[in-house]
Structure I
Amino acid sequence: MADAATLEKPATAAKPKMKVAVTSAKSPDYVEGRRTFFKYRDLGVTRASDGWMRAQLMQAVTGMTQPTGWHYHVCDGQFVYALKGFVELEFEDGTQCRLEAGDSCFIPGGMKHNEIRTSDDVEILEVCLPANMGTVPCEPPAKGA
């Protein structure tokens, strides 16, 4: 095992000064989110990273009653990790997936996608860069594109 002196630190020129963030499930901090069928628990990362990254827990209030519609996010990337239940997604490149507990997906910023359905008990950990991620509705991709 390497000691601390032999490990190189990653470049931090583009990153803001960061601090520790600790949250507790016993006193969750719920915030407004993109979808009314989810409740969003802030995990303190936005504040601790000065907006460089966001981490939140998305929990179903109800399952999806219809697909979200095609959209993309204005961000560098979004990481999704399913903790419970499932979510089904489709992407502009033709990829379709069903994420169940323990499954994950990375969505590059700007990639068109559609959430098709979720279970009534879905829980998802979402991490995105930067924290202030925009959502833009768009037309479905052309078939065969």
Structure II
Amino acid sequence: MPLLSTNKLHELTGKTHRTIKARLENIEPVVDGRSHLYDSREVLPLLYDVDKTEGDYDLETERARLAKEQADGKALENAKKRKEQLDVASMVELVSDEYAFVRSRAISLPGKLSRQLALMDSPTEIEELLLENISEALEEMCVDEPGVMEARVD
């Protein structure tokens, strides 16, 4: 059972004295004169526990988290510049424009077709005319050409 002081635990783990003290507050040390020693097999798992106590602060962990956030932010910024990713506002605008276009095409069909439909006697003719015009409207809404979507986003 290797016994370690808080200074030795600090050297081994890189944890601050404050962190070590907070994590070991419920552990009874072995007192050897003025030294307080801890069983390494008992305390090392506590020092590396992911479940940190409130107010616990590990500088290296925080630096790594910050570096990751900065890298993620830069990657997102670059993806937007390359038009690989849209922000929420652009996406909302794009979808709203598409819905407005669909709505306008749907609303225009009765006015466009009412006179032709009034002259038709056969349900089959009516169905064919409606299907033809709806298909035409749907084809206009499809974006198959490269660059069309980018033009709408810009």
Structure III
Amino acid sequence: MMAIPEAAIELAKRFEGFHRVPKHDPHRAYPYICPAGFWTIGFGHLCDPNHPPITENEAEGFLAQDLQAALRATLRYCPVLATESETRLAAIVDFTFNLGAGRLQTSTLRRRINQRDWSAATSELQRWVRGGGKILAGLVVRREAEAMLLRM
């Protein structure tokens, strides 16, 4: 099994953050609803609303599992990334982690990547900035960070 690119871990941690909700218990994270309307815990791990609180170490464990699943899906749908730079792979692993394998599978982004049309793929990435039907500033910044890695 291929290792998760370090840049993908860094992107996910940077943009998801470890949400310590509520603030009265600063060493653990509780479930919360993300801007897209999903119950989430830790570093963007999907959960049910009754999930028990977790520590930052536990959140990192969930993140590793989630990123491993995103890596497998990314390589399944974009096999050309297995021979491209680790930064390009990291960008799309983060995209897949953030939006799900189904979105990658059916996207024009996937076609552009598999054609190795990096300019068009970069443009496609930047279309994926909506959450809950609204353009989210955090997604705009995240897609730009991914696009920067895709250009490398």
task = Looking at relative contact order in percent (Cα under 8 Å, 6 or more apart), point out which structure of I, II, III has the largest value.
result = I
message = Once mean projected area of the Cα convex hull in nm² is calculated for all of I, II, III, which comes out largest?
response = II
message = Starting from the value -16500: which structure in I, II, III was helix-only ellipticity at 222 nm (-39500 (n - 2.57) for each DSSP H run of 4 or more, over all residues; to 500) calculated from?
response = III
inquiry  = Say we calculate distance in nm of label points 7 Å out along Cα→Cβ at positions 46 and 134 for every structure; which of I, II, III gives the highest result?
reply    = II
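No lab work stands behind these numbers, since they all come straight from the coordinates. Note that this is a predicted model, so its numbers are computed, not measured. Cβ atoms are built from the backbone, for glycine too; each structure is taken alone.
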